[in-house]
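Alright, structures below, take your time with them.
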Structure 1
Amino acid sequence: MKADSLRGHLDALLLAVLDGRKLHGYAIIEALQLRSDGALDLPTGTVYPALRRLERAGYLASEWDVVSGRKRRTYKLTRSGQKALAAERAEWQEFTTVIGGVLGGSTA
């Protein structure tokens with residue numbers, strides 16, 4: 001799946017992957033791949049700028065950690081990020097319900 005197809009959804013996907021855990025950038029990319037059965041194979045040039053944007057917006061906090069002997073920036077959700085994720089999930093549920101009603105084949 002191309003990054004362009006995700007326009008408008010990337011932030012929600014990143015917030016969801018970080019829900020309840022702290023990850024470094026490459027681990028976030030791997031988690032997206034794993035949770036999507038390989039359909040989401042996003043380049044670092046897409047993910048890292050989005051992480052920095054979400055951090056500037058106050059949805060993520062980052063810090064430098066040592067992981068496997070290497071220094072890496074790790075990200076975690078802030079309270080604002082948790083609220084934003086909850087709002088994104090609610091909006092997604094509403095969207096899928098509405099679109100499903102139209103595309104679901106109902107002949108009403």
Structure 2
Amino acid sequence: MEKLQSMEQFDQLKKEERTIFMFSADWCPDCRFIDPFLPRLEADYPEYTFIYVDRDQFIDLCSQLDIFGIPSFLAFHNGEEAGRFVSKDRKTLEEIEDFINGLAE
């Protein structure tokens with residue numbers, strides 16, 4: 001999964017057809033729990049670009065977007081927010097798949 005490098009990159013990526021940002025941190029045990037199935041998600045949903053956002057590196061962005069718990073997911077379709085799966089709770093593969101499947105076309 002590609003890592004977000006700058007705010008300019010965020011602004012560009014959210015304008016793409018389908019992008020899902022995963023907000024996470026290296027120290028977060030619930031974030032590490034989902035690491036093993038992230039490659040599967042990327043393979044199962046090739047229509048999406050998945051981007052890893054380090055919460056500590058982009059704390060102002062997290063605040064702007066009201067993302068206070070990790071891991072969290074924020075989806076954009078052509079510059080518009082399409083959905084969010086934001087909470088402080090551990091997420092399962094099935095919950096993340098349900099979120100992606102429920103995104104508006």
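None of the figures in this text is laboratory data; all of them are computed from the coordinates on show. Given the structure is predicted, the values throughout are model-derived calculations rather than measurements. Cβ atoms are built from the backbone, for glycine too; each structure is taken alone.
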For which of the structures 1, 2 does the calculation of helix-only ellipticity at 222 nm (-39500 (n - 2.57) for each DSSP H run of 4 or more, over all residues; to 500) return -17000? 1
A value of 15.2 was computed for mean count of other Cβ atoms within 10 Å over residues 20-27; which of 1, 2 is the source structure? 1
log10 I(q)/I(0) by the Debye sum over Cα atoms at q = 0.12, 0.14, 0.22 Å⁻¹ from the coordinates reads -0.46, -0.60, -1.25; which among 1, 2: 1
If you rank structures 1, 2 by distance in nm of label points 7 Å out along Cα→Cβ at positions 44 and 92, which sits at the top with the largest value? 1
Taking relative contact order in percent (Cα under 8 Å, 6 or more apart) for each of 1, 2, the highest value is that of structure 2
Using Cα extents along the principal axes in Å, for residues 36-83 alone as the calculated read-out, with 29, 29, 19 as its value, let me know the right label among 1, 2. 1
Matching task: 1.8 is the computed value of distance in nm of label points 7 Å out along Cα→Cβ at positions 12 and 28. Pick the structure from 1, 2. 1
